[in-house]
Each structure stands twice: as C-alpha cells, then as structure tokens.
Structure I
Amino acid sequence: MMQIPCPWCGPRNEVEFHYGGQAGVSYPADPQAVSDVDWAHFLFYRANPKGMFTERWQHRAGCRRWFTIRRDTTTHEIRRDEDEAVTR
C-alpha cells in the first residue's frame, strides 16, 4: 500500500485519497473557440511518463484539500522537491 503525505494531516494510506490527474493542465482560455479535436485532446490526453510525474491528489477521507506531489511512477516514491524523498 502506498503512503501519501498530506501536507495538512501527515502520511496516510492511499485509500483515503482521490487521484486528480496530471498537475499543471490549464483550462482553455476561450473554450467556445476550441475545435472538437483540441477539446478532446484537452479532456482525454495526458502524459504517461515512466519516472517522476507531477500529480494532483485530494485527501477525500481527511481534510478534503487538494495538493500537488511529485511521484515516481515506477517506484511510487513521493518527493516534495528534487532532493527530499518523502515516502515510498
């Protein structure tokens, strides 16, 4: 089981959290002007890297707040920055 460090509640089991997807995805500035193809790309296409990935999570069973973490998709190691490993 993966331990996710909530910035407000501390480390908790992954079952308490909701995965929010890739972090940093911006909503289109003018959604009415976006083509169907571009809208589908915005909704359904996300990066799926092997290695470090920035993600959004919500502590659904705790404080209910959203936060961003960096997680290695191969080892599930979670980092707050380049140097500090938080949990595995």
Structure II
Amino acid sequence: MSYQRSPDALHAEVNGSLILMNVESLAYFEFNDVAKRIWNLLSDGVWAEDQIVSVLVDEYDVEPERCQTAVATFLKQALEKGFVVEA
C-alpha cells in the first residue's frame, strides 16, 4: 500500500519535536525522530510502505522485521487520525 500526506494535516517543529494536527478532526501527534523521518519522506509525494522500510533500515540500526512492524503501526495510526491518506 502507498501513502501520502493528507492536505488536512498541519505540522510544526517545536523544540526539536515534530507536532502534527489534523484541522478537520483536531487530532494531534508528537513525533519521535523515526516518525519525523517518515513524515519528511512523505513530503516528497507518494511512498509505498516497503520503500519507507527500506530507507529506514539503511539509515538506522534496526532489523527489517522490527522496522516493518513499527512503520505499519505508525502508518495505521497516522491514517486513522487523518495525517496520511492512501494513494
């Protein structure tokens, strides 16, 4: 499955943390560094889940299976809160 940022999601960096807010639902998230990296990847357009995992495995010291689980969880939550949409 592929994802992209939702047009309803606003973001700001505050004290080194990334904060997202959905203007429609008023849901918000504070991101850790890895989630922030995923969000930055999505700024380039549409990304498939496996592409995101591949980049993160290359950039971080993480096992592919563990990374896959974390990315899937993040994208599921971000989709539910309206921060990303399926593309």
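Derivation of every value follows stated rules applied to the coordinates shown; laboratory data play no part. Remember, it's a predicted structure, so these values are computed and weren't measured experimentally. Cβ atoms are built from the backbone, for glycine too; each structure is taken alone.
Structure data summary
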quantity	calculated
At a computed 40 (relative contact order in percent (Cα under 8 Å, 6 or more apart)), which of I, II	II
Structure (I, II) behind the derived value -3000 of helix-only ellipticity at 222 nm (-39500 (n - 2.57) for each DSSP H run of 4 or more, over all residues; to 500)	I
Computed 15, 12, 11 for semi-axes √(5λ) of the Cα gyration tensor in Å, for residues 29-76 alone - originating structure among I, II	II
Test item: distance in nm of label points 7 Å out along Cα→Cβ at positions 37 and 53 calculated as 1.6, pick one of I, II	II
Entry that produces 12.3, 36 once Rg and Dmax of the Cα atoms in Å is calculated, selected from I, II	II
Distance in nm of label points 7 Å out along Cα→Cβ at positions 21 and 61 derived as 3.8 - corresponding label from I, II	II
Highest-scoring label, criterion being distance in nm of label points 7 Å out along Cα→Cβ at positions 5 and 69, among I, II	II
